[in-house]
Each structure stands twice: as C-alpha cells, then as structure tokens.
Structure 1
Amino acid sequence: MSSPAPGAEGSVPRRVWGATLLFALGRQWGTLCTIAALAILARTLAPEAFGRFTFYLALFAFLDVLVDCGTSTVALQRSAAGETSFAAAIAAGRRVRLVTGALAALTVLAVAAAYREEGLGWVALAALSPLARTVEMSAVVFQRDIDWGWPVALRAAGATLRLGALASLALLGVAGFGPYLAAQAGGVALGNLALHLAARTRLPQPPRRSEPAAGLLRAALPLALTGLVQQAYFQVDNLFVRTWQGEAELGRYNACVRVFSWLVFFAAFATSSALPWLARRAHAGDLGAAATRLAQPILVAASAAVGILWPWSAEGLRLVFGPGFEEAAGSLRWLLAAVLAVAVGACFFTAVIATGRSRAALGIALSALAVKLAASGLLVPRLGIEGAALSTLATESTVAVLALVTLRRDRAAPRAGARWLLAPAALAAASFLSATLHATLTGS
C-alpha cells in the first residue's frame with residue numbers, strides 16, 4: 001500500500017470534513033429540536049419551572065460523561081487487537097456503565113432532594129434514564145466501522161420524537177417541570193435502546209473470558225477525568241446562577257447557553273474528527289502547521305456567525321423564547337465572544353491531546369475549571385447571568401491560552417501568518433452588514 005502524498009496528508013483530509021458534516025447535520029437537528037422544545041416550554045411553564053427544567057438538562061449532560069467514563073474510547077482502542085479483545089472490552093464497558101449509571105441516578109435523586117423539588121417522583125423516574133447507557137455500549141461498533149448512518153438517523157429521530165412528546169404535553173396544558181423532564185429523559189433512554197438494537201447484528205461473539213471491569217476502568221480513567229472536568233466547567237455555572245439569582249434567571253441564562261452550544265458544536269466536532277490526523281502530523285513533526293490549517297477556517301466561520309448574530313441578540317432571544325428573554329441579551333453577547341475563544345481553543349486543545357500528553361490536557365481542563373469556579377463565585381453574585389457568561393468567556397480563553405503555551409513548549413506552536421487576519425475581517429464585515437440590516441428593519 002502506498003503512503004499518502006505529502007501534500008494530501010499535510011492538508012486536512014476530506015474525510016475529516018465529511019465525517020464532521022454528517023455528524024453536524026444530525027447533531028444540529030437534535031440541537032434545533034431541543035431549542036424548539038425550550039421555546040415551547042418557555043411559553044408554557046412558569047419562569048421558575050422552566051429554569052428547573054434547564055437545570056436538570058445541564059445535570060444530565062454532565063452525568064452522561066460520568067456514565068460513559070471513557071469506555072467507548074478504550075473499546076475502540078482495543079478493537080485494533082482483534083474481535084476477541086473488542087468483544088471483551090464491550091462486555092467490561094457494560095459492567096462499568098451499569099455501576100456509573102446507578103451512581104448517576106443516585107446523584108440526580110440527591111440533588112433533587114437537596115433542592116426539595118416539587119414533583120420528586122417525576123425526577124426519580126427521569127433519574128433512571130442513565131442506566132440505558134449500559135446497553136448503548138453496543139453502538140461503539142458503528143464508530144469502529146466508521147459507519148455513521150444509523151447513529152445519526154436514530155439520534156435525529158429520537159430528537160424529533162422528544163420534541164413531539166414535549167409539545168404534546170404543552171398542548172395538554174400539563175403544569176410543572178416534572179412530566180416534561182421525565183418525557184425528555186425517557187426519550188433519550190429509548191434512543192439508546194434503539195441504538196443497541198440496531199447494533200446487535202454487528203456485535204462480535206461474546207468473549208469466553210471477560211475482561212475485568214477494573215482493568216478497563218483504569219485505562220479509561222484519564223480520559224474520563226478530562227471529560228468530566230470539561231463538562232464540569234461548562235455546566236457548573238448552573239449551580240451559581242440558581243443559588244444566587246434564582247430559577248427564573250437560570251432559565252433565561254440557559255436559553256443563551258443553548259444558542260452558544262449550537263454555535264460551538266461544529267468547532268468541537270471538527271476538531272474531534274481531526275484527532276487521528278493531528279496525531280499523525282504530530283508524529284511527522286508538523287503539528288503546528290496542521291493545527292493552523294484546521295483552526296483558521298473554523299475561526300473564520302465562527303467570526304462570521306458571531307458578526308451576523310451580534311446585532312440581533314435581543315430580538316433573537318425574544319423571537320425564539322418569548323417576551324422577557326430579551327433581558328438576557330447582554331449575557332448572550334458575552335457568550336458570542338466566547339464562541340471565538342472556543343473556535344481557537346478546541347483546535348489547540350485537541351492538538352495537545354494529539355501529542356499524547358494526557359496529563360497536560362487534564363491540567364489545562366483543571367485550570368479552566370478553577371477559573372470558572374473563581375470567576376463565577378466573584379461575578380455571578382454581582383453581575384447576575386452576565387457574570388456567568390463572562391466567566392465562560394474567561395474559562396474558554398484560559399483553555400486557548402494554556403493549550404497554546406503547551407504547544408509552544410513542545411515546539412508545535414501554530415504558525416503565524418496573514419491568513420489569521422481573515423477572522424477579524426469576517427467579523428467586521430458580517431457585523432457591519434447585519435447591523436445595517438437590523439437598523440433598516442427596526443428603524444433603530
């Protein structure tokens with residue numbers, strides 16, 4: 001087999017963008033369904049109930065990383081050793097997920113009890129959904145085969161069904177966040193079960209001797225810790241906002257966070273898809289150039305998106321989520337600025353991982369968490385949800401700067417050049433055109 005041509009291998013492979021596009025289409029549909037559901041519930045539930053619903057969405061997102069605990073990645077690594085090792089890793093991963101799923105369920109119950117939530121029974125029912133990740137371990141075969149069709153289709157269908165279920169409850173006039181949370185969590189659990197059923201025919205034969213779950217957990221722990229810390233610094237401001245500003249403000253803030261998550265998804269997934277290629281370029285000694293070629297177009301696209309949305313922050317929130325949400329426009333603008341930090345930071349952080357320095361990656365994530373905790377504790381009591389958004393900007397900027405410093409120490413720093421100026425040019429042009437259109441249509 002001939003080796004790739006230098007020029008072809010030195011450029012971002014088309015399959016990186018292809019995989020990113022396919023996943024982005026499916027996940028973006030899921031995100032849009034979630035935003036649509038939130039738009040409906042923002043008009044249906046009382047502001048405090050809506051805030052509680054978004055609080056548990058954030059909690060489940062954090063616990064989802066805990067339940068996986070790096071088992072999927074380790075199983076993929078073991079697949080290189082053959083079907084027997086792969087099957088043993090899947091079996092061990094299920095045992096790990098059964099324990100972590102139970103731990104996640106208990107965590108949800110403990111949090112609900114601590115807040116003395118109304119509708120505790122509904123929350124307890126929703127808390128069972130992480131256990132479905134046990135059987136969803138089967139879906140790792142799709143990742144191994146680089147066959148994204150079924151996962152994307154089933155995830156998109158599940159998101160559509162959840163939107164339909166939540167909309168139906170709203171039309172029936174159901175009050176309280178509990179039934180909506182149970183419907184949301186139940187839909188996610190059914191989606192995980194559907195993935196398992198779709199993957200069954202591809203699963204390797206069960207191993208005669210199972211791999212000890214503790215062995216797989218030890219291999220997965222560094223990845224799990226990094227993922228947990230990343231989710232922690234992304235979601236922890238929910239605790240600060242709910243404690244200091246209340247559930248109604250939390251609902252407004254999480255509406256902005258959903259827009260932020262929608263915008264940063266492409267950058268996060270593009271860099272994740274590019275990890276194998278970045279690892280090869282690190283081995284070849286030109287990781288800096290590779291990271292530059294990956295980061296520049298992502299940053300330009302993010303800059304254009306931010307420029308378009310900036311003038312419409314207040315009107316967009318009011319249009320999507322209803323009257324009253326325009327008050328969160330200041331928070332959204334800080335999060336839009338954070339999108340630019342993510343566009344760069346995600347590329348540089350993934351490049352650090354590509355060097356094999358898992359401890360350095362964990363150190364960056366821990367530093368970012370420390371910044372998030374300190375900034376949230378200082379800013380949220382004083383500035384409210386704008387302070388929470390500002391702490392997110394500080395956190396994502398910390399990731400970008402520390403990843404850049406780490407790459408420089410490894411002599412793999414991204415390259416300087418005039419092409420970086422395309423990002424501020426795109427931001428300025430998009431902002432000017434969008435502001436002109438905004439002034440024309442609104443008369444302001």
Structure 2
Amino acid sequence: MTEKCKCKVLQKTSFRYNPDITDLHSTPTRQRLVDIYALLKGIRSQKKLRSIVCEYLHCSGSDVQEFSYTIKTHKWRGLIYKNRNTLHGTIFSLFDNKPFIVRGFPKLKYIQQDNRTKLALYQDVVCEEKLDGTNLGIWLFPYKENIFMGKTRQVERWDKFSVMAKEDRTWKGKFDRTPLSNNVYEACKDGYQIFIELYGCLNQGDFIRYTVPLAYKVIAIIDVKKNDYAFLPRKRIEEICSKFNMPIPRIDFAGKLTPKEVNRMEYELKEQVKLDGNEGYVAKSWDIKTQDTHFFKIKTEDIRELCYKMSRGLIPSKFIKSAIRKSKENLPIDVEYSKVLDLTLNNLLEEQTEELVENSFHKIEDLVKISMSPALSELRTEIIEYIIVMKKEGMDIEHKASVLSALHDKLPLVQASLLYRVYMEYILNQVES
C-alpha cells in the first residue's frame with residue numbers, strides 16, 4: 001500500500017496502522033480482524049484487498065489463495081488465509097464491494113506445545129469432548145435472500161465438489177442430511193456464525209468409530225451482529241444452542257487447569273478411545289483481557305506417543321494416510337500433486353518431529369501418489385495403451401529399461417513397481433499368444 005493510500009485509510013479509522021511484526025504478534029487475533037475490516041472500508045479492488053491483508057499480517061503470496069464468484073446476483077471476491085495459526089482459514093473478502101470477513105477456526109496445538117499455554121494453565125477452563133470428524137463454519141451473507149455459505153478450514157465454499165464428501169459430493173450436501181441441520185440455518189438468520197464438527201459412520205475420522213450415521217455438535221459461535229469476531233464463551237454458546245435446539249459437546253472437566261490435571265486427563269483418555277468414544281479434549285479458556293476464547297487440545301497419551309515412538313524409523317502408513325485424507329478433504333478434486341504433498345507434510349509436522357518427516361519423505365511421496373492415482377483397473381488399461389502406442393511408433397518393447405523410462409515420463413505419479421508389473425504382464429501375454 002502506498003503512503004498516500006495508507007493515510008487516506010487511516011483517516012477513517014480510530015486505530016494506528018502499525019506494520020511492525022513485533023506489535024502484530026502482541027495484537028490479539030480478534031483485534032487484528034477488527035483492524036483489517038476498518039482498513040478495507042472503501043476498497044473496491046481485489047488486488048488492493050490482497051495488498052492490505054498481506055501487508056498487515058506480514059504474509060507472503062503463498063499464505064493466501066484468491067477466489068472470485070458470482071453468487072446469485074452478487075459478486076464475492078477475496079482470499080482465504082492458509083497459514084496454520086490462529087487465523088487459519090479466515091476469509092478476507094468483498095461482497096458487492098463491501099468488506100466481509102469470516103473468521104476461520106484455528107488449528108489447535110497441544111496444550112504443552114503452545115506458547116499461549118499460560119492463558120489456560122491455572123485459569124478457569126472447560127474441557128469438551130473432542131469429536132473426530134470434519135470442521136465446518138456456517139454463516140449467512142448480509143442480504144435479504146438468505147444466502148447461506150459454509151467452509152472447511154482450507155476451502156472457502158462448502159458447495160464445491162469434494163472427494164472426501166464421497167456420495168454427497170459436497171460438504172453442504174452431507175451436512176443437509178444431518179438431523180437438526182435446519183436449526184443451524186435458523187441460528188445463522190439470527191446473526192450468528194456457527195462452527196460445527198460433522199461426524200458419524202458416514203464421515204469417519206482417524207481414531208473413533210461412530211454408530212450414528214451423521215451428526216454434528218456446535219464447537220464455537222461468533223456473534224456477527226457485534227462485528228468484533230470474538231469466539232463466544234461456553235455459557236453464551238449454551239444459551240444460543242438451547243434457543244435453537246442445537247447439540248453441543250459434553251463437558252468432562254470445568255475448573256482451574258493445572259499440569260497435574262492435564263496428566264490425569266491424558267491418562268484417563270485411554271479408556272475413551274473406543275466405539276462412540278472420543279480421542280481427547282478441547283480445552284477452552286475465556287480471556288477477559290482480549291474478550292476472546294482460546295483453544296487447546298489434549299489427546300490421549302497413547303495416541304500422542306504413537307506419533308513419536310518411531311522417531312528413528314519411518315512414520316507408520318496409518319498416520320501418513322490420515323494426514324493425506326485431511327489434506328485432500330479441504331482441496332478440490334483437480335488439485336495438483338505438489339499441493340497435496342505440501343499440505344500433507346504440514347499436517348504431519350504438527351504431530352511428528354522434522355527428523356522423522358524428513359526420514360519418511362520418500363514413503364510420504366509414494367503414498368500421496370497412490371492416493372491420487374486412478375483405480376488399478378483404469379491404470380492397467382492406460383499403461384497397456386501407452387505400450388501399444390510405443391510399439392506402433394517403432395520402439396523395441398522388449399527393451400525393458402527404455403519402455404519403463406518412457407512410461408515413467410508419461411505417468412510420473414504411478415509407482416514404478418506398478419509400471420513394472422503391468423509391463424511384465426503385457427510381455428508375458430505377448431509371448432503366450
């Protein structure tokens with residue numbers, strides 16, 4: 001942003017625009033959104049919006065992803081923030097040229113790892129059951145047509161096709177099959193942004209299996225009418241959920257959280273990793289100073305230790321596949337391999353050491369490639385078709401190294417072992433015939 005533009009915007013705001021990175025880190029998350037909203041007033045171009053957001057948050061172009069849609073007769077343009085911190089998944093946009101911000105649900109750190117732990121330890125907290133499903137944020141655009149929208153952590157629209165939504169095709173389609181889904185829409189009409197965890201045997205997570213087909217529970221609420229972007233405290237959430245008959249996670253602990261209490265919960269959680277159980281807790285602490293809720297996760301010690309026990313070996317396939325599933329869950333079907341790989345590595349680094357991820361890199365690459373490959377029958381047909389074309393073009397198909405090298409160039413995401421197996425099947429069939 002130019003100095004001239006910056007001064008113009010500042011005249012309309014009551015706060016000091018300060019691009020200093022130290023000051024930014026000391027600014028509460030909620031306040032950052034209030035500040036950015038003020039800076040976006042009067043902005044008309046998506047380019048300027050991106051410039052203001054990136055300059056204020058000190059983020060690079062790779063930390064944000066732009067989008068532009070026409071929804072009914074309205075133009076919605078902006079960007080979604082990809083950095084995995086307290087603003088993860090936040091949308092900064094213009095809806096019919098008016099600033100519109102949707103706060104994302106933060107990526108939660110273990111309470112032992114977070115430098116904000118002091119906000120929770122020795123403070124009054126509530127520890128809710130941690131559901132094993134998909135995080136969705138749902139809101140109503142500020143127009144009379146009742147245009148509802150939802151998002152995952154990485155994707156700004158829940159009505160876009162997603163592989164992970166399976167037979168429902170979109171996350172909206174899956175949510176709409178959930179009992180009491182209309183209640184969430186009614187709450188949005190009343191001026192709330194609702195965050196839910198969608199779970200059930202038709203939307204399996206990583207560790208817990210459920211007997212209910214599809215269900216949700218409200219894990220956070222923002223009062224949009226206040227325009228302060230704060231996550232409401234538990235007591236206020238209970239009042240809203242009671243009014244609109246929306247289910248809410250069970251509280252298993254409420255009081256002052258001490259390290260001893262955390263250790264006790266981690267130990268006892270081993271009994272909860274079962275059918276219709278829970279994999280851990282989400283500790284929520286209301287901060288009077290920042291007027292916002294802070295979130296931390298507490299998981300069963302066994303699950304946490306499984307991620308580290310092979311620190312000198314390779315990450316178990318189970319955990320890599322889980323990270324891949326989470327990555328693809330938030331990405332469109334036609335996403336590039338490199339994007340899935342990068343996001344998978346980031347997911348793994350939340351649970352694993354850098355050394356272990358580095359040691360397992362080739363294994364991670366292979367599993368990502370497999371996850372993005374077509375069905376085996378389709379691949380076999382495609383590989384054989386390429387071999388036939390090579391033969392017609394005069395290549396000596398019995399020259400194994402040349403053929404496999406050419407196949408790898410044509411199908412770089414297919415495992416070398418599969419290319420070799422199909423090639424040998426073809427050669428053997430030629431000999432027998």
Structure 3
Amino acid sequence: MLCYYYPPLVDVGCKRSVSFSKYFKKHGWTPYVLSVKNPDRTYCTLGNDVPPDGVHTEYSYSIINVYTFWGKLNGLLSRILRFLGIRLKRNYFIDIFCIPDIFSGWIPLTTIKGFRLITQHDIDVIYVSCPPFSAAVTGILLKKITNKPLVLDFRDPYALDIPISADRPRFRRLIDRKIESFFLKQTDIFVVVTKEIQTDYARRYPGLKDRMVTLYNGFDHALMPRGSSEKYSKFTIIYTGNFYSGIEAMNSFTHSFFEGVRKLKEDGICNAANFQFLYYGDEKEAVGNIAVNYGIQDLLVANSRISHHEMLSVLSRSHLQLIRIVKPALGSKLFEGLTLNVPLLATIPRGEVSEIIGKFSKSSYVISQDSPEQVAETIRDAMQKYKNNEIKDNRVNEFMKEFSRENLTRAFMDIIQEKIQIEK
C-alpha cells in the first residue's frame with residue numbers, strides 16, 4: 001500500500017488508507033504500508049497519530065520537497081510583475097516544473113524500497129492512494145518491475161474538467177490528460193469515490209470502464225465520540241474543512257447561506273445569544289471576512305482546524321451540519337454528519353449527494369438554488385422543530401450497513417479477488 005498520507009500525518013487524505021489497512025488486516029489479509037518519512041510540512045500536517053495496531057508500516061524519504069521553493073520564487077516574481085501592473089493568478093512554476101505534482105521527489109527511493117518489500121514479503125497486489133499522483137508513477141514502475149497487479153485509488157479526480165481545477169492553464173490540462181490516460185491504461189483496478197466521478201471517467205475512457213469501481217469514503221464506526229452529545233445551548237450550524245472560498249462555482253451558494261443568515265438577524269430571529277455558525281479549518285480568515293461583508297461577524301465563531309476526534313465531538317453537539325461540495329466530489333463530511341445523527345443543511349446541486357441525504361435523513365434540508373430566502377426559512381424551520389422536539393433521527397443503522405468503512409473494505413476485498421483472482 002503506497003500511501004503518502006498516512007500517520008503520523010493527520011490530513012483528511014489519511015483516513016481512507018488507514019481504514020483500508022486496518023480492515024484488510026482484520027479480515028485476513030496482510031497489508032504492508034509504505035509512506036513518507038519526511039513529508040512536506042508546508043503542505044501537509046504532521047500530528048501524533050499512529051498506524052493501526054498490527055499493520056506493518058515503513059517509510060521512505062522524499063529526496064526533495066519543492067513546494068516552499070516554488071512558492072517563494074513565485075512570490076518574488078509576483079512582486080516584480082506587480083510593479084509592471086501585472087498580477088499572477090496562480091503559481092506557473094508549479095504548472096511547468098511539477099509534473100505530475102509537487103511530490104515527485106518521493107518517487108525514486110520509494111520505488112527502491114517498494115521493490116524490496118514486494119520481493120521480501122511476496123506481495124500479491126500493489127495498491128496506490130492518490131493524490132499525490134506521483135505515487136501512481138511509483139506504483140506503475142513497481143508493476144513493470146515485478147509484474148504484480150496494480151490498484152489505483154483516486155480520492156480526487158486528476159484531469160477531469162471540474163470547477164475546482166478550472167483555472168489550470170490549457171497546456172497543463174493537456175499534459176495532465178495524457179498522464180491520466182497513461183495511468184488508467186496501466187492499472188488493473190481503478191477506484192473512485194463517487195458514481196458521478198466513475199460516470200465521467202467512463203465517458204472519457206469507454207474502453208477502460210470495466211476496470212472502474214466506486215468505493216465511497218464512508219465512516220469508521222470505531223471513531224464515534226464517546227460521552228455526552230448534548231446539543232449546544234445556542235442553535236449551532238457547523239462547517240469544517242475547506243470552504244472553497246476561492247472557487248467561482250461556489251459563489252452563489254456562499255451568498256445564499258450568508259445572506260440567509262443576515263436576513264434572520266435582521267428579522268430578530270437570530271442573534272449572538274441564541275445562534276452561532278461554527279467554522280473549523282484553514283480558511284478561518286477568509287470565512288471571517290465573508291461574515292464581515294454580510295454583517296454577521298457576531299454570529300460566527302471561526303477556529304483553526306482541530307483533531308478529527310475533537311471535530312466529531314463538536315459536530316455531534318451541533319444542530320445542523322452545513323454541507324458544500326464542488327461536483328463531482330462528494331466529501332467525507334457527509335458521512336460524518338449522517339452517522340452522528342446530525343441533520344444536514346446542504347447547499348448543493350442536485351445529484352448523487354442529495355439522493356443519499358434524502359434516503360437516510362428525513363430532517364435534513366437540500367437547497368439547490370441561489371435563494372437566501374429559502375436558506376432563512378430552512379434555518380427558521382429547523383430551529384422551530386428542535387424547539388418542538390420534531391426532528392427525526394437519521395437512519396443510522398441502514399446508513400452504516402451501506403457506508404461503514406469496514407463493510408466498504410470487505411466489498412473492496414471481494415472486488416480485488418474477483419477482478420484479479422488472487423487467493424484468499
């Protein structure tokens with residue numbers, strides 16, 4: 001298992017690989033995880049997490065971490081060009097020199113160490129978690145050298161034309177598409193995290209669609225917070241993680257939510273004594289500025305990111321979880337709120353996510369248009385239903401049967417055995 005994001009890193013990209021490795025082990029397979037010894041700390045978050053008990057984990061060095069260097073060089077160029085009246089919108093050094101991404105320094109020594117692990121322990125399958133997409137290069141090299149089957153797991157799309165990557169220059173989009181095509185042709189099983197993403201990839205690569213499967217991120221029931229989950233005294237809406245404040249496609253949903261809350265404040269429904277919007281994440285300053293623009297800064301409590309365990313505890317005490325997505329992504333936050341029996345306020349386009357919400361949470365709300373009035377009415381309705389004890393429980397048991405990470409891992413094991421016919 002080639003997993004750059006793995007403990008002691010604590011970024012959200014770790015959770016999927018940690019769960020797979022833990023439940024592979026529990027259900028009879030022997031995972032060997034190879035992660036990074038010296039992660040780029042300007043891009044990743046190093047914490048105190050440890051690998052699951054009994055999972056053999058080794059680490060290899062990246063020979064160079066380039067994110068800080070190219071960032072400083074781009075900053076220097078930006079200051080020079082600013083004198084000429086030119087403003088850079090992105091870091092073109094990374095677009096030109098970092099192919100497939102900024103983590104290519106992890107490829108050489110990881111390939112060598114991965115080969116040793118495969119030969120020493122008679123490995124049957126190579127699994128690669130992406131991003132970073134540099135890891136896919138290592139996986140393909142190891143497949144070529146050892147003739148072992150390769151599973152590529154794309155937690156995020158690479159070269160699909162999606163809003164979150166709409167500002168990529170045309171030359172880089174063409175390069176990424178060729179690299180992506182090469183990746184998919186080399187893999188035996190190609191895993192994505194939503195059916196909408198699978199559909200998009202199958203449309204682009206129809207000859208490879210038989211290799212494609214969807215495995216949702218899901219939720220690990222073992223992470224359920226212990227102790228009281230009594231709701232906050234103030235009516236609380238919570239959002240954690242990336243707020244996508246710089247994504248143009250999200251602007252209308254951002255406006256709808258903040259303008260809706262502003263209307264409630266103007267109408268005297270919400271005030272600092274009875275309402276709070278909790279934010280936890282790296283966009284603390286950006287979210288704070290948005291709240292100031294809408295005149296609701298007194299209703300916002302913006303915090304830096306906290307541990308996943310702490311976040312789940314805070315989420316369980318909240319009244320609504322705000323969900324925002326950039327299609328075709330789905331996000332892991334959806335699974336957390338539904339499992340913790342928290343209704344969702346989803347300002348999202350209609351599609352796969354809204355269908356999951358509608359199926360498993362009768363007291364959740366989906367708003368798919370730019371309508372501050374609908375946001376305001378939705379929050380007012382939720383406040384009243386909580387007051388009258390009319391909130392219905394999420395269908396947690398049914399949800400966990402379909403989306404628990406243990407069940408998803410067992411399904412994954414069945415898929416691997418079926419498609420590449422390895423022995424149990």
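If distance in nm of label points 7 Å out along Cα→Cβ at positions 207 and 295 is computed to be 1.7, which of 1, 2, 3 is the source? Matching structure: 2. Determine which structure produced the value -11500 for helix-only ellipticity at 222 nm (-39500 (n - 2.57) for each DSSP H run of 4 or more, over all residues; to 500), calculated from the coordinates; the candidates are 1, 2, 3. Matching structure: 2. When mean count of other Cβ atoms within 10 Å over residues 199-206 is calculated for each of structures 1, 2, 3, structure 2 comes out greatest.
The numbers here are math on the coordinates, done by the rules we state, and not lab data. None of these values were measured; they are calculated from a predicted model. Cβ atoms are built from the backbone, for glycine too; each structure is taken alone.
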